[in-house]
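Coordinate-derived values only; no laboratory data. The structure presented is a predicted model; accordingly, all values stated were derived computationally and were not measured. Cβ atoms are built from the backbone, for glycine too; each structure is taken alone.
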Structure P
Amino acid sequence: MDYLTTANVLLWVFLTIAFYFVFLSHWLVASSLFPDYVERCQEQYRRPVVTTLVGLLFTVVPIVAGLTLAKIAPPALKWTGILITAVPVITGLLGTAGLARRVGCGMPSPVDENQPWRRVLRGGTALALTFLLPLLGQLVVIPLVVASGVGASALAWLGRKQPAAGTASLPASQ
């Protein structure tokens, strides 16, 4: 029973804490740098099943293609496969900031008007705690949440409002 040493237990504890903070920091940074984008992603979570199914479609294909390319390509092209794999993951992290914000809006606080990032912090904390369920959290919840983030990002990007023809290109008169 050498596999249950203190070092192994501490390794998994600190890895779990690190993943928890990685998710939370991505959500906070996304909401502070791209507040309009995160708000559009949040709106996509009104239809969570559709958002997740779209996300699975936009996630599985690039990840499988990227991993295949990284495995069979010559060394100079392996980075392309890794990049193709990383794009949906980063997109999913940015999109799930909308989910964290939506969860946080369900837990209102009086300080939200002055500090809107607290919604994301509260919601992200609650959401990331769902990842801690052994095996089910890591193998089912995290991939589904990231896939739904890809779906929210795709739907938010595809559904953004285009300016009316001729109005955006007119310069302001002085």
Structure Q
Amino acid sequence: MSRFIILICCFLFVEKDEPVITWRESYKLSWNDFKGEAHKNEKAVAITASGFSFEYSIKQNVFRAVSFEAKVEACFFSEQSWYKPELVNDYILSHEQLHYDITELYTRKFRQQLSQLKVSKTIKSDLESLHKLMNKQLESRQNDYDAETNNSINKEAQLLWQQKIETELQTLVSYKSE
């Protein structure tokens, strides 16, 4: 059984010394990436702390905003992720990896939405509202994943989720993390 934690952050709030792994297609998590101290009284055997890093800048002239740039990354927070070594295995690790992959999926959805935003006098609030919306959607999807897989116990549901997320990632491949 596992749980996840979604960390909503902007670069301003990430501690400089905290190990953060940004999502890459070629990299799969290992138990060595989970550096937090296990919570002994917790039912969960592993926790994946992942979320967005999000930053933006708005270029303005005297009268109005003229352009904006935004950057979104899917991040795994090593110091806040943990596991109980005596209770985990590769199957549990694949469940945790999928939590991280779901974070990447919503990073891609976020980038897609950003690409459709138009510069306007409300661009700052539009960016902030989109950030909140995407975090809410990510949290909901992560909760659905754990509920439907019974935190990885339901192996059939786990397999279906892996297939579903892989398909969704492929549909948004043009927005993937480098």
When mean count of other Cβ atoms within 10 Å over residues 102-109 is calculated, the result is 16.4; to which of the structures P, Q does this value belong?
P
Value 17.1, calculated as Kirkwood radius over Cα pairs in Å from one of P, Q, is from structure Q
If mean count of other Cβ atoms within 10 Å over residues 62-69 is calculated from each of P, Q, which structure is the one that comes out at 15.9?
P
Please state which of the structures P, Q yields 27 when relative contact order in percent (Cα under 8 Å, 6 or more apart) is computed from it.
Q
Taking -24500 as the value of helix-only ellipticity at 222 nm (-39500 (n - 2.57) for each DSSP H run of 4 or more, over all residues; to 500) derived from one of the structures shown (P, Q), identify that structure.
P
